[in-house]
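These are the structures in question, set out in turn.
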Structure 1
Amino acid sequence: MLLPKKTKYRKVHRGRMKGWSKGARTIAYGDYGLVAMVPGWLTSRQIEAVRVAISRKIKKTGDYFFRVFPDKPASKKPAEVRMGGGKGAPEFWVSVVKRGRIIVEINGVDREEAKKILIGAAHKLPIRVHFVEKGHEDRVQYNNA
């Protein structure tokens, strides 16, 4: 699973996911990709599940590129613990994904195969995503969700 080698702080605030993604709004490395329609957190386990799903289908014909990395620690308090007592221990790592961010890109396969692969990978994600082609990222219709 993915996690950073070193961080400046052990625990961080939850933050807000309002607005649009600041970077990774266009396809840069591949020909097709998945764009986030709504904001959310992607855990390192979910990213790994997407990676496994893509690598099993794509075989050796193409490449895939992830544009997200889980660099934020998410903490949890143990079950049945009373209020107070400070913030819980870091449990897992997440990547903050805002609307419009390209999550994963692939190339080396034709359009129909790429769509099938990426839609299968999208089932592993907790957020709504959309299949996009290079140069057509601006045509995605976002709903106010």
Structure 2
Amino acid sequence: MNYLKIILLLTLTFLFANQAHARFETHDFATPQMEKDYNVLVQELRCLVCQNQNLADSNAELAQDMRLRVYKMLSEGNSKDEIVDFMVLRYGDFVMYRPPVKKSTLVLWYSPLIFFAVAAIVVVSYLRRQKKEVEEVVDKQKQKKARSLLDD
């Protein structure tokens, strides 16, 4: 009976186990510097399919293609800057985690500051309004107390 339970458990485990679809990439680098450049690039370039993942962390097909392209371009002797320029030309500034400051990216760089300033203005105005309401209530209470003292 125990033997049958073990077989059933193993069968169910294999039947419902999810297979890992991760692909492992191995590249042969000519120099340690080339490997270092590759690792820096795949860390700094963003996967365009995934939510906030770099190329190194993503298993999307586009990220795999982009990693292969980076490897090939490094093997062909292109510099890191040339590879980044190629990726930006092909995919836009969004491919970089730290896009350059220019007219088209000003919103990316300064929107957090603008949001913070607007939030601070809203909070300060709310607190002032609350303070005025409290002062008005206190003034009314003092007036009532004064009237009651005068009436007595």
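None of the figures in this text is laboratory data; all of them are computed from the coordinates on show. None of the values given here were measured: they were computed from a predicted structure. Cβ atoms are built from the backbone, for glycine too; each structure is taken alone.
Quick notes on this one:
- Computed over structures 1, 2, distance in nm of label points 7 Å out along Cα→Cβ at positions 10 and 130 reaches its largest value in 2.
- Which entry (1, 2) yields the derived value 4.2 for distance in nm of label points 7 Å out along Cα→Cβ at positions 42 and 122: 2
- Entry that produces 0.95 once FRET efficiency 1/(1 + (r/R0)^6) of positions 50 and 82 (r between Cβ atoms, R0 = 41 Å, to 0.05) is calculated, selected from 1, 2: 2
- helix-only ellipticity at 222 nm (-39500 (n - 2.57) for each DSSP H run of 4 or more, over all residues; to 500) from the coordinates reads -6000; which among 1, 2: 1
- Structure from which 1.8 was derived, distance in nm of label points 7 Å out along Cα→Cβ at positions 58 and 74, options 1, 2: 2
- Structure from which 40 was derived, percent of Cα pairs over 23 Å apart, options 1, 2: 1
- Highest-scoring label, criterion being relative contact order in percent (Cα under 8 Å, 6 or more apart), among 1, 2: 1
- At a computed 9.8 (mean count of other Cβ atoms within 10 Å over residues 26-33), which of 1, 2: 2
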